[in-house]
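Next up: the structures, one after another.
Here, each number is a calculation from the coordinates, and none is a lab measurement. Keep in mind it's a predicted model, so treat the numbers as computed, not measured. Cβ atoms are built from the backbone, for glycine too; each structure is taken alone.
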Structure P
Amino acid sequence: GLLAALAEGLGDQVRVRYDRGSVIMVEGQAGVLMYVVLEGRVVITLRGAVLQYVGPGGVFGELALIDQSARAADATAETDCALLAINRNVFLNLVRSDPTFAVSLLTAVAERVRNMAASFN
């Protein structure tokens, strides 16, 4: 997706790999990175309930970078995964310098909120 393409252009990004079943982030922990999925699929859960699946081009973990809050959910590698890990400084620079990135991020967050709201109906 667009976010992955924009994030790929960064110089400070770090590619990380997670094996199937590996825990990437845990609800309540401090959030210092957001992730872009390059390969594989990540499952986002809250107290065991699946909130969403994130595949190539998708992002997760960005909320903690926006408001410096603790992680709102768990993320686990459903398959072997390659991710781009983006720290807060790089993230904020992207938001400030690239309006397209900021709009794409807002769109992704809005879509996630809509999907979560729909799951309660």
Structure Q
Amino acid sequence: MTHHAPDGRTLVVNMFRMRPGISPGRFAEFSATIDQPLCLAHPDVVRRFDAYRVGGAAAAELGADIVEVMEVSDWETWVRVRDNDPSLRPVMSGFDELVDPTSVRSSFVVPILGGQ
């Protein structure tokens, strides 16, 4: 199954909460120093990766402390690299340590382009 937008991009929005006792600030540090740099070290697969902290009461309303937006060349390829490339083990272990796995939601999105 492919998740490409008409312009060829695969865009996914990930939203999740932290495990009890873990602050969003701790995840922000992990994201800036480990998660984003190691994922972006695979430019043939990860084209863009932005992460955002959800502020204030909006976090409870949204059910997420963090929102990530990723552009990948192909979702299935990304999952294969993410799950099997040894260079991404710190990403996977850090994510597992910090993030409540029951809260993770991923949505494939399609950009609204002018004239469409």
Structure R
Amino acid sequence: DPAKNGVEIDIFEYHRKEPDIVHHNLHWDGYGDDHQTTGAKISYPEIKEGFHTFGLKWTSEEYVFYVDGKETWRTTTAVSQRSEYLILSTELTGFGGDPTLGSYPDEVIFDYVRVYKFKD
């Protein structure tokens, strides 16, 4: 039950093999045979240039995802009712494209992170 057990909420993912696509994804029920997922692929050719803002509005009823202030995906699927924690990551895995084909060194820069809580 994602509401009770939590959800991996990928606010932003970028895969080298799809260079003009922003991914938003949800994962729940573990990573084995019971794993479930849903997500959205957003065409965003300008993603490779400059800085961008990524946002998530998470209420008890839904998730709303944003890129550069524009709503890009809304879903009521698998809404977690638990506290979650934040990870900023640059994972390299095969599913996003062969990392050995990249040009290195490479970098990702996070300018800032903000988290807000709704007033009760």
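A value of -8500 for helix-only ellipticity at 222 nm (-39500 (n - 2.57) for each DSSP H run of 4 or more, over all residues; to 500), calculated from one of P, Q, R, originates in structure Q. 23 is what came out when relative contact order in percent (Cα under 8 Å, 6 or more apart) was calculated for one structure; which of P, Q, R is it? The structure behind it is R.
Of the structures labelled P, Q, R, one was used to calculate percent of Cα pairs over 23 Å apart, giving 24. Name it. This value belongs to structure P. So distance in nm of label points 7 Å out along Cα→Cβ at positions 53 and 77, computed for just one structure, reads 1.8; which one of P, Q, R is that? So the calculation was done on P.
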